[in-house]
1. Looking at structures I, II, which one was distance in nm of label points 7 Å out along Cα→Cβ at positions 178 and 634 calculated from, given that it came out as 4.2?
2. Here distance in nm of label points 7 Å out along Cα→Cβ at positions 258 and 682 has been calculated and equals 9.0, so which of I, II was it run on?
3. With mean count of other Cβ atoms within 10 Å over residues 250-257 computed per structure, which member of I, II shows the largest figure?
4. 19.2 is what came out when Kirkwood radius over Cα pairs in Å, for residues 138-353 alone was calculated for one structure; which of I, II is it?
5. For relative contact order in percent (Cα under 8 Å, 6 or more apart), which of the structures I, II scores highest?
6. Identify the structure, out of I, II, from whose coordinates P(r) over Cα pairs in 20 Å bins from 0, in percent was calculated to give 15, 39, 27, 12, 6, 1, 0.
Structure I
Amino acid sequence: MTEQMKEKFAARPVFPKRAVITGGMPYGNKALHFGHIGGYFVHADMLARFLRDRIGGENVIFVSGTDCYGSPLAEEYRKRRESGELTGTIEDFALRNHEDQKATLAAYQISLDIFAASSLPPAAGNHRAMSERFIRTLYDNGHLIRLSTAQFYDAERGVYLNGRQVVGRCPVAGCQSEKGYADECDLGHQYLPTELIDPKSTLTGKRPEMREVTNWYLKMDDFRGLLREWLTEFRERPDTRPFAARAIEEFLEPPVIYLKREYLENLPWQAGSGAGRGESVDRQTDLSGLAGSYRLEDDGKSSSVRLVFERLDARERACATLSGAGINFRTGKTLVPFRLTGNIDWGVPAPTLEGLDGLTVWVWPESLWAPISFTQTCLERAGKSADEWKKWWTGPDAHVYQFIGQDNIYFYGPAQTSLFLGMQGAKPKAAPGPDDLLLTDLIVSNHILFLNKKASSSGKVKPPMARELLDYYTPEQLRAHFLGLGLGIRSVSFQPKPLNPDAKEGDADPVLKEGNLLTNVLNRIARSCFYTAQKYTGGKLPATAPTQAALDAAACAALDYEALMARCEFHQVMNLLDAYIRNINKLWARDMKEADAADDAERRAQVLADTLHMLRLACVLIHPVAPEGAELLAEYLIPAGSGADGLDPAAFFDWANLFCPFSELVKNPADHAFKFLEPRTDFFKKHESQLPG
């Protein structure tokens, strides 16, 4: 082994002893679209499959589920019932959509250990208990506040409006959202209901009234310092996307009001305050009747100035004062109280605290701890105890990888982290102790666009459904393409030729680029090896050992692959696989051509031995990308049940066996026979629509 290879082996990343992988939960009001699959589920599945091969399947749990509760599903159910499209209960509607989502994930070979549903057996009971556990513990630890706030009320229908039953424009300065809802926009910005611009009821299309309701909120502002400490550590994680860290930092900014410069003269400034352009001046009572402190920031260039407050309550008093004076303004991103309860009927019942009863848990917070209750359910189904989940969600030996889209950074970043920190006690620490909930690694994807436009079920451009794509591509072709897009560094457009009205007949299909590596190049190499062995060695493993160059080339690729997987740089993994597999093909074409030209049996055996070793490693590395094809190839390389040499798939793909040649992997290398390969057999299939004739 060369010194370079020794250094690579010495620098291998360390993986956890136990890992939970989870993806953002899809709402239960609809089928899965391409963004669910291509935006995070395929990426989560790749890591889950890799870690099963790397640290052992018994040490990995991959969980997700349908987010059943809340206004999205309730509102969709109401619309369909009123239109006559649906009969049955809301539970029936949730079950139907859950089963549809589950079937779609299976069609894409997403290897979840459990795909549960928050409102349905077997997870519903655990989820209700976990919800009560969180809210009671947070209350006992002093992190909740009881607030009476204005809620939208449709006087014509005589009902309070929740979530998606109100639409308007997001009040956060600079937001490009297409829709603002009751207290969040479709890009994930949080605000108070009173700040929503031009609200309308989806029930009647009229402007709703504001009536006071009382709910429990998490005091997010109290966690600002801890969140900054956590963010410092978060930035250092190898799999953190820089854009995600920057987005989180924006939410940790102090409370701000953006005020048009033209309104400055209308404000009751104190005489002789001396504020000048470019200065940052502390002002204690510049706004009439306003308690608390703020400072004016004016760069002299922007059309707006900034009123920066020390605390959120001071900013809210300023908002009320400005609104009362008829002065327009916008607010900035900051930490606002995170609502935990609501009055929607379709929700997890909230515990009664201080006599406040009849509430349900708001869908967002309960979806954040749902992966814990789903993990608990998964382990119970395997015969484990009720508290076994703690081994996976606490302690130094465990790790949680959470795959999300960028629109949900606020919820899985500041909100979830504050919830988990608050479970520690009255005085939490940014670094969890051995019995505290782990703070998850957030693997964030940028937007996956459709034909260069942002697609959304609630927006102008509708996304294609995930099942629809399987009419044109195989799951493995789509998996390879989605993994190669590089969503960890930028937003990328998905441009399937069959769905692109601007595509010309002679144009190549961009979606097939990565899949062609499998269906063309890797298939060709594999067939060549098997057919050559069947012709010259009786279909058996050649007696010749692979050269050191072949061993090193394979090991180098595996170690580089492993380092990229530790950073969750999936597009770079696809680039590495492309280079490695094409190099195998190049070496085979060159070296076997020379051996055949000279009719050199010894040389031919050496080329076959080298290529088989590199092919076997390629099979292991491609396994998380194209599991079905890789497992079929493995079955031919080491047939199951072939006497003493038979290996089960887990042993074949186990990284503990990765760097040894066939002669060490099988017990009887001199007699090891490959499974006979019929002519024109493909391990990695093309879609039937892509076949000639």
Structure II
Amino acid sequence: MTKIDIEVRGKRLSIETGRIARQADGAVVVQYGDTVILATAVADKGIKEGLDFFPLTIDYQEKTYAAGKIPGGFFKREGRPSEKEILTSRLIDRPIRPLFSEGFYSETQGIVSVLSYGEENISDVLGIIGMSSALMISDIPFNAPVAAVKVGRIGGNLIINPDIKEVEESDLNLVVAGTEHAVVMVEGGGLEISEADLLEAIDFAHKEIKLIVELQEELASKIGKQKRGLNPPVIDDALVEAVRDFALPRMKEAIKIPDKLRRQEAMDMLLQEMITSLNQAEEDRTRAISQVFYDIEKQLVRRMILEESIRADGRRPDEIRHISCEVSILPRTHGSALFVRGETQSLVVTTLGTADDEQRIDALEGETTKAFMLHYNFPPFSVGEVKPLRSPGRREIGHGALAERALKAVIPQKTDFPYTIRLVSDILESNGSSSMATVCGGTLALMDAGVPIKAPVAGIAMGLVSEGDKTVILTDILGLEDHLGDMDFKVTGTANGITAFQMDIKTGGVSREIMQRALEQARKGRLYILQKMLEVMPMPREGLHPNAPRIYTLRIKTDKIRDVIGTGGKVIRGIIDQTGVKIDIDDTGLINIASSDEVSAQKAIDIIQGIVAEAELGKIYLGKVKRVVDFGAFVEILPGTEGLLHISQISEKRIAKVTDEINEGDEVLVKVIEIDKMGRIRLSRKEAMREKPSDKR
């Protein structure tokens, strides 16, 4: 067994190997505080025939025993991956994938299992460190160790790996991954932070990342295996020249067709003609021809950008495609918007609900609820394909989570807007950055529904093409540019700052200077898109859509909650049956009453206020005599509230018996003349009779 460690923000980060999972190609146990993960990596020893891509699968799984819990449900065992597990699998995959040797096509699987879950809230970051370490000590051709940390900021001070409580107080929450020389991935968000603050946080993270990378290199130097040799298919120079001569003239024209489907149709037709022409009877060279064709296409697109500053659809590097926005396009929804940018369309719909509609989440860190949800759908027709409809895949869940993070920063607090909010984005057409279209459409749909968001949010996707000393940053990238470029860089924010950020580098990394330029170019693009959106919807509507439920709030004392609920919920059920409203009461005494009918809501409010009302000194009430005793009567002036009407306070004249004036069940006007320190109430009928009738309560 080999174990090495390092201190990170006052806690030991250890990497251990050789004790468990020894039949995997690489396996490590990583521990930080009370959080422990196991990372394993295995690659097939051979290559499947005809495979021309790298089949890598990364899975992250949380064992409920890690937090001392038993799974819910009938079967009492872990089931399909949760949304968090899917998002974390993607988080680990993205910085790892670009660092494998080119030409390595063996099927490879990495699994990260959470064995112990502590308050550090860092199992996702440990997953990146663990997977990189497992690959480094294996014989799998993985080129460079990668490490990751979280960054938060409280009171202007940056902190590494904030725990759960610190994350709640932080105005910045990033995961940064990098190698020794460069940052390769950033994901997270903030409360309208500046570009300069984001760069500072990334620099701060990279200093710590370098130390963890050194730790992995030390481990690999001690017990790392000899890497496998690569045997990439060799394509003879004669075939390369034949493909180039056949394809290049027509490819230059086809690449410049602005319409995505027409461009792809022309390229597919050219490829098919070339395969038919260049294939030999004794040898099927389709795979080799296709590979050379793709390489030429990639070189051509990149050369056009680097040397001519012309993109596939004819735009300049910093030019944004045509934008159009529409709102209120669906009559029965609570809010709707159609955002179109070039050949990308997002239809976003807002639905408002009550606390009953909140999503309940049972995770390792405990049970929580979620009052703002964004769901992203990518149907096959959006790219002209035929595929069976299935539940959302990893990509859809990831894109939805990014857009949700972008908008969450401007969603009003529950105390100000007590609604559950669900946004659904259906991508109707796609050619680049549908997640950013979702953010823009989501903002418009929220404002159309009358949600008082703090500020409008727009998003933009950036790209990068870099060779040698030439670098071009692209604004509003096409799907083709995302596929053939070196960076996918998404930024969302308001006019004041950034709310979400996601960057993936497909090369070894980017310098700080390039990242700074990209952020500034993204800021200009974001502000341009925001202006286009505000021309259509400058601010949220003043009122909610007529179809949306109305929620009315009132607060009562906590000791009155049981009176409103009643024994076994009898009282509150009676109010609901009587008025037809929905009622939600929390432990602080906040009551939300939801109804599409204002009269019914007011009736429920009046009933509740009557139940929780308290006697006030000097006020007159029409009370009901509940009991008669020798020295007076007990009169109920409010539901559950009685006061003593002494015999001397019943009449102006002297009476011998209480029943000479009042009897049990009578309704009498009484005035509150005293409330002592113990809450006991003294009433007077004769003083009430002296007051004007209009003064009675």
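Read the figures in this text as sums done on the coordinates, not as results from a lab. Values in this document were obtained by computation on a predicted structure and should not be read as measured data. Cβ atoms are built from the backbone, for glycine too; each structure is taken alone.
1. It must be structure I, since only it matches.
2. Checking each candidate, the match is II.
3. Greatest value across I, II: structure I.
4. It was calculated from structure I.
5. I
6. II
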